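> Following are the structures in question.
A short reminder: the numbers here are calculations on the coordinates, not readings from a lab. Just so we're clear, the structure is a prediction, and the values are computed from it rather than from any experiment. Cβ atoms are built from the backbone, for glycine too; each structure is taken alone.
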Structure 1
Amino acid sequence: MDEPLLSIQDLKVDFSTNRGLVRAIRGVSFAIRKGETLALVGESGCGKSVTAHSITRLIPTPPGRITGGKILFEGVDLLQIPEPKLRDLRGSRISMIFQEPMTSLNPVFPIGSQIMDVLLTHTKMKKVDARAKALSLLELVKIPAPERRFKSYPHQLSGGMRQRVMIALALASPNPGLMIADEPTTALDVTIQAQILALLEDLKEKIGMALLLITHDMGVVAEVADRVAVMYAGRVVEEGEVFRIFENPSHPYTRGLLESLPSNPLYKETKRLKAIPGSVPDMITLGEGCPFANRCPLVRPECTLAFPEPTTLDTDHKVWCYAIEEEPVL
């Protein structure tokens, strides 16, 4: 099997707050191979975006700090290389679609100039060629009247339009090996969402790009992902090939997520969505055990003492849970 393009090993990230230390990421590990789409899923606040921002060391410091682990991209630990070298990788080999376009786009420059800046920084294009490429990217992401919108400022665009501009910026990378898409279709209607997902899939196939997709939309996951990593309270609790996760969700939290969807057969009978009982634990006082223990119907005494080791259920399906019995690998 090929070496992974990206390998995150035992990543830990802390944030200092007025109330105390928040251990936002508590030993996350996963890998992405070239040409693969990995979906990182979980509810808001579970650490998906913090994990993504750690890859390119965009964690605001202070209050955040990466306190442990490795992030290997093409065999190089991104946590150890100097900032100038990392800056060269951002926007060239690693591109990112940020979750909040209004805060990610520069408010004092037209959107066309911002796309051109990426092209001029990472390629040897002349300005006239960079302008033409920027216009083609705006057209590619279905921005209407791209010639006119080229001179628009971010505040002059709708949320969905700004999101498409962010995608155009990510696509401006000359040779992206990895694209990180943080909720890339949140502000888009379903028609444009389908077009954007098809665009990302097409780009992935053409250049062998890997895609780290961060989302809470399980419909999007089922449509585009090859593998899924489920996060809860700063930990990965289940990981595997997408159809194995959907057909055999093994962690109680994963089952709770899927059972809360309207597609759940139980919903069709009762007309009521099933909710996960309890509430998310306080990340400041959370102990070393399983973070889902206070909400889990299968909780055991050992769950509160230490986080479980992974149990292998199949060739590409692992779960971190004491209540799961290990099955032979096929």
Structure 2
Amino acid sequence: MKWKKLTILTTTEALDYMGAIADELGLEGFEIEDNVPLTEEEKNSMFIDILPELPPDDGSAKVHFYIDEDADAAAIAEDIRKTAAQYAEFCDFGSMEAVYSETEDKDWINNWKQFFKPFRVDDSIVIKPTWEELTDAKDDDLVIEIDPGTAFGTGAHETTKLCILSLKKYLKPGDKLLDVGCGSGILSIVGMKLGAWGAVGIDVDDNATRTSVENADTNDLTAFYASKSDVELLGDQICFTTGNVIDDAELREAVGQGCYDVVVANILAPIIIPLSAVVGEFMKSGAYFISSGIINTAEEDVRRALLDNGFEIVAVDHMKDWVSFTARKQ
């Protein structure tokens, strides 16, 4: 169906009030647009390595409301203004000018799926979305089926390909695998298909870890979700859990000390750098740490962090603007 888009011009100061007003009026879907720079904490919690250049933050903001095609957008705008007036003595709402437009007739939640097609990582590994047919399969193909949902990680990105190729090279049958920043679970799944004894996948996004369980099941693997206190590394299974191993020493203890043969992290350079200071806790002597998600301008920073934390760098691979390191624990 088509949706009407109602945009209210306001201020960053008023955004909390605007959210409350939307809730009060039963407006369930809205989007905020401003030029406020992200904090370091926000950057570290997002899968973004290159941020867009924003104009200076002048305190202005736009709130976009998506409303039913048959709704009276002008009347809703007036209701928003009247409700905002009740709080005017506490906050500068700006002009509160209304701008009206109409969205295209699209399923915005699922429209992205048209761009995710089956593709080959190499001659023998194929990644395919669950809703697509594979027409050129070979008898010896390793086919991984993925539905990312709202989790990050289709496998199409160069950084994921770099990780898969490194797993294929360095992971041996019977190895124990840890996947930090598991996203949709694709690297844990590939690792198990390549012969890992068992795996643990961790992500800061609870939606990602729960989606990962579903994707593992789709690929005929046994997987389960566990709270921090119930994390287990089990044979022929993947345990997915939610948390931040950089900041949470209790979680690091629960995940397991000195027991993994391979750790893979397809995240971002600003996260891999502090991760390199703690990831060795999980690893056996001689174990491999595969890291990617590294834009080439951050290559030397990651190299320095790995060396400073006692790793031996055994391989550096590039694909377009992205870099992957494979390092070994001394």
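> Mean projected area of the Cα convex hull in nm², for residues 274-313 alone computed as 2.8: which structure among 1, 2?
Of the options listed, only 2 reproduces it.
> For structures 1, 2, calculate relative contact order in percent (Cα under 8 Å, 6 or more apart) and state which one comes out highest.
1
> Comparing mean count of other Cβ atoms within 10 Å over residues 162-169 across structures 1, 2, which is largest?
For this comparison of mean count of other Cβ atoms within 10 Å over residues 162-169, the top structure is 1.
> When Cα extents along the principal axes in Å is computed for each of 1, 2, which one produces 66, 47, 40?
Only one of 1, 2 returns 66, 47, 40 for Cα extents along the principal axes in Å, namely 2.
> Moving on. Please state which of the structures 1, 2 yields 5.3 when distance in nm of label points 7 Å out along Cα→Cβ at positions 90 and 170 is computed from it.
2
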